[in-house]
Structure I
Amino acid sequence: MENRMMLDRRSLMTFTLSALASMSMGKKAFAAPQTIRIGYQKYGTLILLKEKGFLETALANTGIAVEWSQFPAGPPLLQAMAAGAIDIGQTGDLPPVFAQANIPDSIVYFGHEPKCGSSEAIIVHDDSPIRSIEDLKGKKVAVTRGSDANWLLLSSLLQKGLSFHDIHLSYLLPAAARPAFEAGTIDAWAIWDPYLSAVGQKVRPLATGADIKGAMAFYLASLPFYKNNPNLLSIVRNAIIECDNWAQTHKEDVTHILASSTGLSPDIVGNSVEKLTFRFNTMDDDAIAQQEAIAAAFYKEKLITTQPDIRKSIAQLDR
C-alpha cells in the first residue's frame, strides 16, 4: 500500500511537472517574438519599408526588433520561410503556389498588390530569328523555377497550344541565366524586374505580364507566425499600407532607393516606377481565383504533385 501511495505521489508529481513544463512551453511558443524576420527582394514595397523604417517606428514601444534578409527571387525566400528562417515576405504570383504544393500548411496570404505587366517578359536578342511564342518550339529557354516568370512562360505557351514539352527548358536563377543569355547559350529568357531592366535595350519581348491573367505580388507570412502573432502581422500590414501611401506621392525618392538597391540608372528605374501603383489590397475573390487558376494549370501539366487549397491559406486580420 505504501509503495502504491509512493508510486501515486511520484506519478502525480511527474504529471504536475510535465503539465507545468507544457504550460511553460506553451507560453513561450505564443509569446511575442523578440524579432520579426522579413525577407525582401531588390525591388518592391518591402525594400522601401526597410529603408524608410515605418515598421520600426510602429514597433518602437514594443521592444521588438526587425531583421531584414535579402533574397534573389521568390522561391528561395519562401523556402526560407518554410524552414522557419523568416516570418514575412513578398513574392510574385507563382512562388506561393509552389510553396504550398511542396509544403502544405506552411504559409498564409495577408494581402496583394497589382504589378506592372511590363515588369516581366520573355525576351530574345534583337537580332534573333525568333519572332513569336510559337517560334520557341524546340528552342532553349531559361526561367527561374517557381518564379512568377515561370507562370508567364507556361501561360504564354499554353495560349499558343504549346507546353514545356515543346521547348528545351533550363531552370536558372537570374545570376546564372543572364550570362547564359548574353553568351547565346540560351535562346530566350523569362525574367522580371529589376533583372529585366538591367539587360538593356538590345532585347525584344515576345510576351509580357500584360498578356496573361495574373501579374500580382503577394504578401505572405509563415503559418506559425500568423497563428501565434496575428496582432503583430496586423502591425506589419498597416506599416506596408503607410509605406505604399508614402510611395504614391514620393516617386522620385522611390526611384532613388530602388536605383541604389539594384545598381540600375535612375532613368531606367524611374520609367518602371511610374508604372507602379503601390496599393495594398486585402485578399479578395479575384486574387484567390487567380492563384487557384495558376495552381490548376501547373497541376494539370504535372509540374506540381498536389493542387493546394488556396482559400484555406488566407489570413484573417483585424483592421
Structure II
Amino acid sequence: MSQTVEPDLDGTTNVLLAPVRGKDERRKLPKSMFVKRPSVFTAKFLVAVVAVAAAWTAVALEPVWWVIAVTVVVNGLMYAHLVELQHECLHEHAYNRRSLNRLMGFLAGVPMLTSYWHYKHDHLRHHAYLGTPQNQEFFNYRFQGLGSLPGFLRGAYHLGRYNDVARDTGRSLLGRTNPGITKTLAAKKIRTEYQLFAVLVAAAVVYSVVARDLYLVWVWVLPTLLVAEPTHFLIEMPEHYGLNTQTDPDVLSNTRTIEAGRFAKWFTNGNDVHTAHHFHQGVPMVNVRALHRVIEDRVETVAPSYWSFYRDVFTGRITYQDNSENCMTR
C-alpha cells in the first residue's frame, strides 16, 4: 500500500483547520488556550469507570429484573459517554503523552466496539475538510426521514454500524487492511484493534456458553444495543444536522452550538459548544468553553436547548432540503 503525503491533521497549533469566512486569526490564539490538564480527564474517565463497575457489581450480586433494567440504562449511558471521552483522546487532548491518549482512547471505545485508530483517522479528516466535498464522518448515521417516529428510531438505532464492525473485523482476521485507509501505519493499527475486538467478543461468547450465564448480555450487549447506540446518536446528531457540511466553507455556520444545562455539558463532554471545537480542533476540550467565549458573537447556528433541537427535528422544522448538503450515505 502506498503512503499518501497529507498535511498535518494530528497536531495542535499547526493543525490543518477547516475553512472559515471573514478574518481568520486562529493562528494567533494564546498559547494558554492549548494547555492540557490530564488530571481533569483522568477524573472524568474514573467517574465513568466507577459508574460502570458499580452497575456490573450490582448485577453480579443481585441479578433480578429491576436491577438489570436500571443497570442497562446506566451502563448504556456511560458507554456512550465513554465514546465522547474517546473523542477527546483521539485529538490528543487528554494527556501530554501520546501513548496515554492512545491507551485510554482504545479502552473508552471497547464497550461500543469503536476503534480508536479508525475513528481517529476518519474524524481528523472530517475536521480538516468540513465545508468541502471531501467531508466525511466516521459515524455514518442515517439522516433521512427523521421527521417521523419510525424514521427517527431507525436513525437512532444505528445497528447497521455493527455490520461495518463485523466486516472490518473479518477483514482484519484475514490479515487484510481496510482499502479505504491510505496511510499504511494507520491501516495496520486499525487492523490490530479490530483483531483485539474479535478476541474480546470471542472470549465473551465462550464464557457465556461454557458458564451458561447471560451476565455479559445484561451488562454489555443489551446496554450497548438498546441504550448506548441511540444515546450516542442523540449526542452526535445536533452537531451538523440540517446544515450544509459539504459546500458551506464556514465552521461558524455549518456547525451547531447548543445552549445546554450542566448535566448535558458534562455528559456530552463539551459537545454542546461544537462550533468552538471545529473553529480550532487543536484547543483541548478542557479549554473549549474559553474558546467559545472568544467566538460566541460570531457563531451563526445556535439552538436554545437539546430538547428544542430534537423537537424541531421531529416536527420537520430542522431538516435537509438538499441531500447533497449532507455527507451521510445511509
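Sorting I, II by FRET efficiency 1/(1 + (r/R0)^6) of positions 242 and 298 (r between Cβ atoms, R0 = 30 Å, to 0.05) from high to low puts II first, with the largest value.
When helix-only ellipticity at 222 nm (-39500 (n - 2.57) for each DSSP H run of 4 or more, over all residues; to 500) is computed across structures I, II, the figure -16000 traces back to II.
Can you spot which of I, II the value 23.1, 95 was calculated from, given it is Rg and Dmax of the Cα atoms in Å? Matching structure: I.
FYI, it's all coordinate maths here, none of it is from the lab. Keep in mind it's a predicted model, so treat the numbers as computed, not measured. Cβ atoms are built from the backbone, for glycine too; each structure is taken alone.
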